[in-house]
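Peer 1: Multiple structures are listed underneath, in structure tokens.
Read-outs: derived from the displayed coordinates by stated rules, not from any lab. None of the values given here were measured: they were computed from a predicted structure. Cβ atoms are built from the backbone, for glycine too; each structure is taken alone.
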Structure I
Amino acid sequence: MTYPIHIIRKLLFSDDVLLVGSDSNSDILQNSVYREIANEFNWLTTNKLSLHIFETQYMLITNKHFGTASFEIYANDNGFERA
């Protein structure tokens, strides 16, 4: 039996931000990441800062039992590159 973990953590270094998420369900994880990215994007916009979407990448670390084919991350209708 697996239990959802549903964690999003933010690590900051200089002008870089690392979001770390974990969940046993790929749909829940993807939705959590979308929400957090939307929050970050809104904060950046409010503070007259920008996110370089085309320089932004994400990494998905998983085991074989986690479906990754449809896992994609977007912001403002632009997809992030998967590392």
Structure II
Amino acid sequence: MGPNYDPAIIATLQVGTPKTEVITQLGRPSATATLPDGRQQLMWTHSRGTMLGTAQARSVMLLFGADGRYLGMVSQAETDIR
């Protein structure tokens, strides 16, 4: 579930990259939150599971300035259940 984004892209993002370019690379975010000062946090999550009880999930939250430019990563997580 969620966009199957490539986590390797996260490491290549440069501060100042336009939000539209990041969305083009990662796909549509799963969630967006606007902070009181106008900055935005965008979150991408992807998960999958099998009938055998295995599952994988990953998420990343990125911060963008009020001007729509990338400021940095807030958090990143990966889970693998076997």
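Peer 1: Out of I, II, which structure matches -1.08, -1.27, -1.55, -1.64 when log10 I(q)/I(0) by the Debye sum over Cα atoms at q = 0.21, 0.23, 0.26, 0.27 Å⁻¹ is calculated?
Peer 2: Only one of I, II returns -1.08, -1.27, -1.55, -1.64 for log10 I(q)/I(0) by the Debye sum over Cα atoms at q = 0.21, 0.23, 0.26, 0.27 Å⁻¹, namely I.
Peer 1: Quick check on the output: -4000 is helix-only ellipticity at 222 nm (-39500 (n - 2.57) for each DSSP H run of 4 or more, over all residues; to 500), derived from one of I, II. Which one produced it?
Peer 2: Computed on structure II.
Peer 1: By the measure relative contact order in percent (Cα under 8 Å, 6 or more apart), tell me the structure among I, II with the highest figure.
Peer 2: II
Peer 1: Of the structures labelled I, II, which one yields 1.7 when distance in nm of label points 7 Å out along Cα→Cβ at positions 27 and 43 is computed from its coordinates?
Peer 2: Working: I: 2.9; II: 1.7.
Considering all the candidates, the number was obtained from II.
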